[in-house]
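Please treat every number below as a calculation from the coordinates, not as lab data. Note that the structure is predicted; figures quoted are calculated from it, not measured. Cβ atoms are built from the backbone, for glycine too; each structure is taken alone.
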Structure P
Amino acid sequence: MQFAPKGSYRVEHVVEWLAWVLPRVLDGIDPDDVIVVLDWFKPHLDEAVKQTCKDFKVKLQLIGGGITGDVQVGDTHKHHAYQQKYSAAEIADAARQLELRPWKLPAVLRSVVLKRAWDAWAEISHDDPQRGYVHDGQLQPLTDEGDAEIASELLPVWMEIGMPALRREHIADVTEKWNQGVSADGTNTWDLELF
């Protein structure tokens with residue numbers, strides 16, 4: 001694993017990771033079906049990151065500053081459970097060390113930290129990954145029924161910005177263009193079928 005000198009990561013790490021992961025993600029998948037979601041962290045905002053996404057023909061969605069904890073699925077649906085598992089292992093390790101050597105502060109090797117991180121990730125549930133996106137308002141059906149699945153702390157914001165009305169406007173716009181035979185790119189051809 002690579003980190004910057006102070007332990008965080010920089011633009012070059014983000015670009016390197018995208019260049020490594022995207023070919024694996026895109027194996028057999030249309031790039032139009034892939035969205036890279038990043039939060040408002042300075043290295044994510046760099047032009048090199050945007051260019052890398054363009055080079056792989058995937059979409060980039062940036063989560064606005066200050067709302068990551070409410071809509072970033074990794075934070076809302078994985079981080080808390082992961083942190084609990086990791087912290088429990090850390091506390092147990094420290095307690096064992098203090099029992100064996102009560103005169104010495106607990107110490108830890110980087111390899112132990114990585115093993116704890118790996119084990120904690122393996123212990124949390126990875127079932128139903130789409131549920132987090134529904135709960136965070138990012139994967140909603142084209143009807144108002146799905147709004148009931150949005151997180152209780154997020155639903156008031158969803159309603160205040162008028163998402164149900166915006167959804168109806170977009171549906172009407174696409175329906176009108178469909179009826180006129182105009183596709184999303186402005187041409188008169190559609191390469192999809194309606195069932």
Structure Q
Amino acid sequence: MVTSIHPTITAETFEGWAVMQDDNFEFIAGEVVLVSSNHYASALAARLLYLISAFIVPRKLGWVTGADGGYRVAGERYMPDIAYISYAKQPHPSQEGFLSLPPDLAVEIISNPSNIAEQNHLRVKVSNYLLEGVVVWVINPETEQVEIHRNNQPVAILRKTGVIRDEALLPGFELLLTDLFDDAQG
């Protein structure tokens with residue numbers, strides 16, 4: 001769920017303000033947006049964060065962040081549900097509230113598919129991620145589908161029986177979506 005507030009501040013002013021808040025906020029298309037979720041979307045994100053981390057960490061590929069990890073993307077400030085940034089791009093951890101580099105992978109989980117504002121903000125974010133060369137996985141828990149967005153490629157839509165693979169980004173990684181969705185539901 002997203003709620004827009006303070007629509008007239010700059011990205012730089014937003015960043016200083018956001019780090020002082022108790023809640024998570026993003027700066028999307030010139031608007032300050034409160035980021036919230038629901039229990040199922042959060043459980044799904046936690047499960048996927050675990051699975052991605054279990055692949056990346058032992059292989060020493062890079063950093064994985066959860067919903068509190070902020071990134072600067074196309075002049076805006078985003079907090080994807082999950083993100084991965086390679087050691088090649090970011091060799092050392094950062095103390096920045098919003099990392100000055102975009103991630104290599106951003107995972108966005110839709111918490112309320114009927115919320116028009118959330119869908120509009122998501123479209124803006126996906127477009128800007130792609131401008132920065134970020135691979136984006138958009139997960140819709142309601143339909144149990146995943147959209148894979150890659151720069152200069154058609155969107156791949158995977159249904160619950162699909163498998164996420166990306167040899168260029170995560171060589172050898174495979175995720176059966178039935179495992180993700182069934183495990184998250186308990």
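With respect to mean count of other Cβ atoms within 10 Å over residues 73-80, the largest value across structures P, Q is given by Q. Highest-scoring entry among P, Q, by distance in nm of label points 7 Å out along Cα→Cβ at positions 89 and 105, is P. helix-only ellipticity at 222 nm (-39500 (n - 2.57) for each DSSP H run of 4 or more, over all residues; to 500) was computed and gave -14500; which structure, P, Q, did it come from? Of the options listed, only P reproduces it. Across the set P, Q, FRET efficiency 1/(1 + (r/R0)^6) of positions 57 and 81 (r between Cβ atoms, R0 = 30 Å, to 0.05) reaches its highest value in structure Q. Structures P, Q were shown, and relative contact order in percent (Cα under 8 Å, 6 or more apart) at 17 was computed from Q. A value of 1, 8, 17, 22, 22, 17, 9, 4, 1 for P(r) over Cα pairs in 5 Å bins from 0, in percent, calculated from one of P, Q, originates in structure Q. Out of P, Q, choose the structure whose coordinates give mean count of other Cβ atoms within 10 Å over residues 25-32 equal to 21.2 when calculated. It must be structure Q, since only it matches.
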